[in-house]
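Bear in mind that the values in this text are calculations on the coordinates, not laboratory data. No experiment lies behind these values; they were computed from the predicted model shown. Cβ atoms are built from the backbone, for glycine too; each structure is taken alone.
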Structure P
Amino acid sequence: MNYKVGILGGGPGGYVCALRAAQLGLSVVLIEGEQLGGTCLNRGCIPTKALVKSADLWREIGHAQEFGLHVGDKRVDYPAVVARKGQVVNSLVGGVEKLMKAANIRVIKGWGEFKQLGHISVKTENGVEDLEVENVVLATGSIPVRVPIPGADLPGVVTSDEILDLTDLPKSLVIIGGGVIGLEFASIYQAFGVKVSVVEMLPSLLPTIDEEIPKRLTPLLKRNGIDIFTKTAVKQISQQGETLLVQIEDAKGVKEIATECVLLSTGRRPNLRGIDLQNLGLEIEKGAIKVNSKMQTNLPNVYGIGDVVGGIMLAHVASAEGIIAVEQIAGRSGEMSYRAIPSVIFTHPEIATVGFTEQELKALGTEYRVSKFPFSANGKALALGESIGLVKILANHEGVVIGASIMGPQASTLISELVIAVEKGLLAEDIARTVHAHPTLPEAVMEAAHGILGKPLHLA
């Protein structure tokens, strides 16, 4: 059978691309070797957020007496925590499957191979099926990077994929890598009473975001009992009985950390499985498929979206790219814009960012204004007992919002207002003069916007 669109990969890029193709009246086939939803739904965003919720609840129970509540016998039933995570994932995977069926999208479970323009072959449990497709969208995602550390293949050394399969809490955990994934797991496991150590080679945690945020976050993590080692290299991992020994080295010398489990959290790389780059002549750049702003590759009628094209490896970016790609196929105009991409980190407290960072503006020599408003001056945050953190807004010399960072309660939700501001080129005054409900956390965004104009109202 011939299809207008053949999509290789059923993650948030691929399946959203398929849904949009169906809406546009295009015949579409989606090939996925594992579960629909990809890394995000099955081994990333969703399962970790289910764990985050359990961790947050456990953390709140620990502070119940501060709210006048006395809780009796309490304990973490980690197998039940993991079971709930599985239920959430299965529910959402089932939801995606129903969406595919309702949209009359053919889904083939099997491993696709793209070796010839206009053709995809799929290895299924019933054999090989050859498909003729007018347009191919490559959405094969990414896989964890396993750094070449001696001992990285020892039992007990896991990636972000395998750690989600643990059904028992380790007594201790060393996380190699102080980026987004590593710090989210650090916050989760610390909440459950695991002794956590984070080792980062660079001078700071979360090096890609506004540098003020990790400067504020690091002491909070330390206060919660997480050991942080920056400017530190991991030399090797060895085994001594049932204990793993992680040898690290910094300016002061070499030391060992004894631990039960090690998490390798050193990033992800594009997954090019099933794509015959050489035979096709498909151009790659830095290990990723090279595309333009319309998600077109160097080959006619071949598109790339999501993690496989490198860049910003986030589920919502993949989805947006998938829509752009299939609208190009349908003859519509549009280009992918990355000026206002939100990034959210589910540590405790949460972090969310959009647009420029302050260090980027300094490096560019751009004139800018900055305003900060602390959650300690926000009534709702105080009532929640979550007053740590701030809203930080950056604006250009005309007062147009060009960047923002939030650390604090519900930062992941609060950032959306500022994403719209950056995307649409709104003035800080537009936010400041928009009436915000009281008492709510979004008032902190409004107050920070007032600061761009002069000074926040509720700050001495």
Structure Q
Amino acid sequence: MPNGFSSELLHNLDMDEQNLIKRRMNVLGSSYKLMYHHPVEFVRGDGMYLYDAAGVPYLDCYNNVVSVGHCNARVAEAVARQISTLNTHTRYLHPAILDYAERLLATFPAPLKRVMFACTGSEAVDLALRIAFSHTGADGVIISEFAYHGTTMTASSVSPSLGQSVPLGQHVRTVRAPLAYREEVADVGLRLARDVEEAIDDLERHGIRFAAFLADSIFSSDGLASDPAGFLQPVIEVVHRRGGLYIADEVQPGFCRTGDAFWGFQRHHIVPDIVVMGKPMGNGMPISACVTAPDFLEQFSQCRYFNTFDGNPVSIAAAAAVLSELQERDLLKNCRTVGALLKGKLQALQKKYDCIGDIRGTGLYWSIEFVKDQKTKEPDAALTLAAVNALREAHILVSTFGLYENCMKLRPLLIMEPQHVDQFADSLDCVLERLTVQQHAVY
């Protein structure tokens, strides 16, 4: 985890922080990681901000879980009301899950008219792959080269971004992300389609039949590939021609984030066979889902599927409240208009600082790629990490991502307003001015 805390930095913290971290180390599994060189203890949240133990507000430009705001009143009230009334599971009749399912499915194009719930995005990905394997009778999967799709055994086997210690499945092949910045690519969509076809050929040469292409619709962990809109069309054509299903992972680009459409795949004018969603769905409550067409469930319906907590009334209440917030506050429009302001600020910073090699994204999801040289485009992971940690000290939350870990991930809450854009841009400007001066002093 590049933007993770190292115990070697423990001596830099005050005694209260050191004691808290030592307690973590004594009771929690070592795979749990803290963010930033100087970890933060938060005690409450409100809207766009998280507050530390001293009451200092931090502008949250990273978390896509609480997409409609920290401690959103409508969500909190809905959860409190339902948990004090009833919380069971899907083996009993309850109208709330049907009301929400109908509203959710109304945001999808035909024939995506069936939904199955889970608790996490990882579970939803796992379920989607089971459906694809059941329908096709095959198990070959193709993903992007630095994808992240979850942490279950199945989902981690299709998540190369988890690192070398988490092996990919033998039935998995990777393809290059549709990014044009580092290579002269006339059409990233056609290149991706060719790569997918070659990966299918390779699977078949090894006796593995092709089942599914699984992709985050904005290729988040690869460093963000958003444009040009429509580049996924030749890819889905190849997938279908070769007998596979197209699975759109909408955990990150879904629920209005791109500003162009409710779902990320809609920017590309395609209709996936299966769609998975998670994190922002319940604004912090554990709920996820897998949406597909009835035909793809025929074979899978012979399997028993039940998850004790999926679709429980409390999580459904949270999800319903989130959907109401998105629609009634027109947060799709907010992502589009505020995202345009953010884009303008980022472009201005790119002109000012040579260390910014590329800016890409849409709506309220952006990647700032840092380089050592504009011509060679050599990645500058060290500067990226320094900038992220300097922003943390300036009370702005962002992180790193991408194959070379030289991209700053800017993924603010969907309720971001113009003053928040100014706060972020001004802070980043100050940080980069200081860091670039320090770099020049070193050289």
Structure R
Amino acid sequence: MYDLILKNCKIINENSIHESDIAIKNSRIEKISKNISSETKEIVDVDGRYVIPGLIDDQVHFREPGLTHKGEIATESKAGLAGGVTSYFEMPNVNPTTTTNENLTKKFELASTRSFSNYSFHLGASNSNIEEIKRADIHQASALKVFMGASTGDMLVDDLDALDDIFNYSPLIVVTHCEDQKTVEKNEKLFDAKYGADVSAEHHHLIRNVDSCYLSSSLAVDLAKKYDADLHVFHLTTEKEMDLFTAGDIDGKKITAEVCVHHMFFNESFYSKLGNQIKCNPSIKYESDRAALIKALLENKIDIIATDHAPHTWDEKNRAYTEAPAGLPLVQHGMQILMDFYHQDVISLETIVEKTSHNVAKRFQIRDRGYIREGYYADIAILDLEKNYIVSKDNILYKCGWSPFEGHDFNSSIFMTIVNGNIAFKDGMISEDLPFGMQIEFNR
């Protein structure tokens, strides 16, 4: 007997679309075939909707431990379920920072009784923790996060000798936030001298500018080449940086690139309306940069799409520009943004699946997730391309309670999200008595 059968699916998987049923048993996909009629505990008629692998978001900030006034593992993982996200990698800039293997293990222990989707965590680098990095368990941590630019938390790695050691000795994939801090600080002084108290979010992309990103990302690429290291560069934002990366399939690449949904959606014109709501690091930049990012994505210079979900309270974001923290909540609405790009004939559904699931699984060597395959975990998102979705206070699930998309009318919605064979989200509602997610395993 099966636990669940999904009938009349239109499956998007491995660059093809085909109609089939899916039978699920003991957390995994047992059978993919047309007209499955075996005995089952539950049947859902998908009615021809598109069925895709659940999204794997390799870049989220769920703020636990220590920053739980902004978000929690429980609240933000639930918000992710409403966005079709079934697995995530979470960042180390919490309190205390995840810069020791002991603190990393504690985060896994926290998530085991708090996360409603599947989870892993990045170990964090610092200027002085190279011995911790050398001892990292490649089967536990998802990657090593290096903040080569300052952001939320005090984790800037700006010592060149430390960076040399990190790229030389890290047993994990190095994932980077790339902004040159000296350039940013120089620009901050210039804008403070010119505008004083009137400096605002409309200057953010000029302070954290193209040069600050390129200087840092080019350094990261140079270090990776010098030491033959595995490098994945997070949230690229500029046309200039695209010259650093190679087009082609992700298989075999040692240097890979990523774009986030907000950098694909917003440009500098949105600062006047949204202000600090879209203040983030690296900054949202020019329309020419936004267009170049999408072009690079389609050319396979950019390999992965993520959200960099980074919630802050409404009060924090309403401070003066210089005091307001950087980051915005996105994990609930990333897929809706991408589905709008599909409706605009910008990105195919097959490409969306490749960049949000398949390539994440490949790059980080995730075991038995990221595809709709027999024997794989039943992590599934079901899309309703015909039903619009208006973001409102009533349906925002982030603990912070706000979104820069409030009032926005998306063309499509998430009909259902299934995690490890369990229906976790359906028709706008998180399921009751939801089981906890699993720790992600790696084939390394």
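Name the one structure among P, Q, R that mean count of other Cβ atoms within 10 Å over residues 8-15 of 30.5 was derived from.
P
Once mean count of other Cβ atoms within 10 Å over residues 312-319 is calculated for all of P, Q, R, which comes out largest?
Largest calculated value belongs to Q.
Looking at structures P, Q, R, which one was helix-only ellipticity at 222 nm (-39500 (n - 2.57) for each DSSP H run of 4 or more, over all residues; to 500) calculated from, given that it came out as -9500?
Label of the source structure: P.
Given that FRET efficiency 1/(1 + (r/R0)^6) of positions 112 and 360 (r between Cβ atoms, R0 = 30 Å, to 0.05), derived from a single structure, equals 0.60, which label among P, Q, R identifies that structure?
Source structure for this number: Q.
Looking at Cα Rg over 2.2 N^0.38 Å, point out which structure of P, Q, R has the largest value.
With respect to Cα Rg over 2.2 N^0.38 Å, the highest-scoring structure among P, Q, R is P.
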